[in-house]
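Participant: Next up, some structures in structure tokens.
The numbers here are math on the coordinates, done by the rules we state, and not lab data. These figures come from a predicted structure and were not determined experimentally. Cβ atoms are built from the backbone, for glycine too; each structure is taken alone.
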Structure 1
Amino acid sequence: MTDFKGYQRKYLRSLAHGVKPSVMVGRKGITPSLLKEIAEELDRHELIKVKFVDFTEKSQKQDLSAIIEDKSGSRLIGVIGHTAIFYKQHSEPEKRKITLPKRTRKNDERPPSFS
């Protein structure tokens, strides 16, 4: 999966706005059962929120998010406060719920040049 453009991240963040965190990372940190739960949620919803309950340092949340991203095959969309947003496109096209926007130029218009 490639990196997302800014407008695609913004679109995914807007979709996640009304979503409640479906996975909580507690004192034990990242465990195999937590990773299994994250994989199931991503398979079911494609876009999930993960809440970090016992981690207050920004660097801790970034490290945990990187591990989750790596182990689950998902992409980190952003971290807001104690909540991280992850996206993983479903492998089967007919089960995909989210279509990422593509930016196109209108009629390939360019501003007039002053020469």
Structure 2
Amino acid sequence: MSTADTKGPFTSIWGTKNNELFLQAKYIESRFGGVWKKEELCPFWMYEITGTNSNNVFSCGDFGIIKHFNGIDWLTFDGLTQKSLYGIYTIYNKIFAVGDRIILIGTNY
């Protein structure tokens, strides 16, 4: 087992079969080709991260914020709810997010 020089605290981890990793906190730390990159996505806590590959990654957190990584940029979906979202899952072209007395179901574009 190896360690990384990361700060945390982290709330979630997700990886691809190509050993690309995403660590979730108030920011995202991602590792591609053995190099770690820290990205400040928003000032709020993000709780869960998941995806289908490194070009289709989703994250959710406080105030209903959902982020999507397309392999280049992180896009923000907000205004769907003001409730915190604690879990997110994607399969095929569907996205499911759950949180504080809410379930969101959407379509991946």
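Participant: Tell me which of 1, 2 gives 0.95 when you compute FRET efficiency 1/(1 + (r/R0)^6) of positions 18 and 82 (r between Cβ atoms, R0 = 30 Å, to 0.05).
Facilitator: The correct label is 1.
Participant: Tell me which of 1, 2 gives 16 when you compute relative contact order in percent (Cα under 8 Å, 6 or more apart).
Facilitator: 2
Participant: Of the structures labelled 1, 2, which one yields -0.47, -0.66, -0.81 when log10 I(q)/I(0) by the Debye sum over Cα atoms at q = 0.12, 0.15, 0.17 Å⁻¹ is computed from its coordinates?
Facilitator: That value comes from structure 1.
Participant: In terms of distance in nm of label points 7 Å out along Cα→Cβ at positions 26 and 50, which of structures 1, 2 is highest? Kindly include the intermediate steps, with their values, before the conclusion.
Facilitator: On the way: 1: 1.7; 2: 2.6.
Evaluating distance in nm of label points 7 Å out along Cα→Cβ at positions 26 and 50 on every structure, the highest lands on 2.
Participant: helix-only ellipticity at 222 nm (-39500 (n - 2.57) for each DSSP H run of 4 or more, over all residues; to 500) computed as -11000: which structure among 1, 2?
Facilitator: Among 1, 2, the structure yielding -11000 for helix-only ellipticity at 222 nm (-39500 (n - 2.57) for each DSSP H run of 4 or more, over all residues; to 500) is 1.
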